[in-house]
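Listed after this line are the structures, all set down as structure tokens.
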Structure I
């Protein structure tokens with residue numbers, strides 16, 4: 001089962017690579033208030049050419065480089 005996430009493109013300055021940001025909302029263990037956590041990932045763009053601010057769906061893949069372990073499956077919203 002491959003992990004898939006919806007993410008927002010933050011940077012497109014690298015060749016064949018975009019930086020995306022993923023947001024997670026988890027409850028605090030004791031107080032149960034929802035806390036938003038974010039993480040930036042390097043993602044292989046493949047044949048897609050997203051712009052900054054686009055929403056994309058990414059999927060886990062084999063390691064493509066030292067930092068790239070995800071690829072873009074589709075561009076959801078421009």
Structure II
């Protein structure tokens with residue numbers, strides 16, 4: 001199964017939702033680091049808006065993630 005950008009974005013959002021729910025990060029602190037408003041971040045996490053590629057890249061860098069971290073090893077093509 002091919003993984004497209006939309007699926008990767010959904011996985012990134014679910015990852016962020018999980019970290020916010022667990023208390024590991026807050027919407028406010030993440031929004032501040034990213035240079036976006038907390039209401040915008042909240043709306044992205046609720047599925048009303050999307051991240052720009054630049055913002056998605058900032059999130060990955062801030063959380064020390066790579067796109068491969070969003071893909072299960074069994075889904076990777078060899």
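Here Cα Rg over 2.2 N^0.38 Å was calculated and came to 1.18; which of the structures I, II was it taken from?
I
The value 1.1 for distance in nm of label points 7 Å out along Cα→Cβ at positions 21 and 45 was derived from one model only; which of I, II is it?
Structure of origin is II.
Here helix-only ellipticity at 222 nm (-39500 (n - 2.57) for each DSSP H run of 4 or more, over all residues; to 500) has been calculated and equals -17000, so which of I, II was it run on?
II
Check the numbers for mean count of other Cβ atoms within 10 Å over residues 29-36 across I, II and tell me which is largest.
Going through I, II one by one, mean count of other Cβ atoms within 10 Å over residues 29-36 is largest in II.
Where a number appears in this text, it was derived from the coordinates with a stated rule and is not lab data. The structure displayed is predicted, hence computed values, not measured ones. Cβ atoms are built from the backbone, for glycine too; each structure is taken alone.
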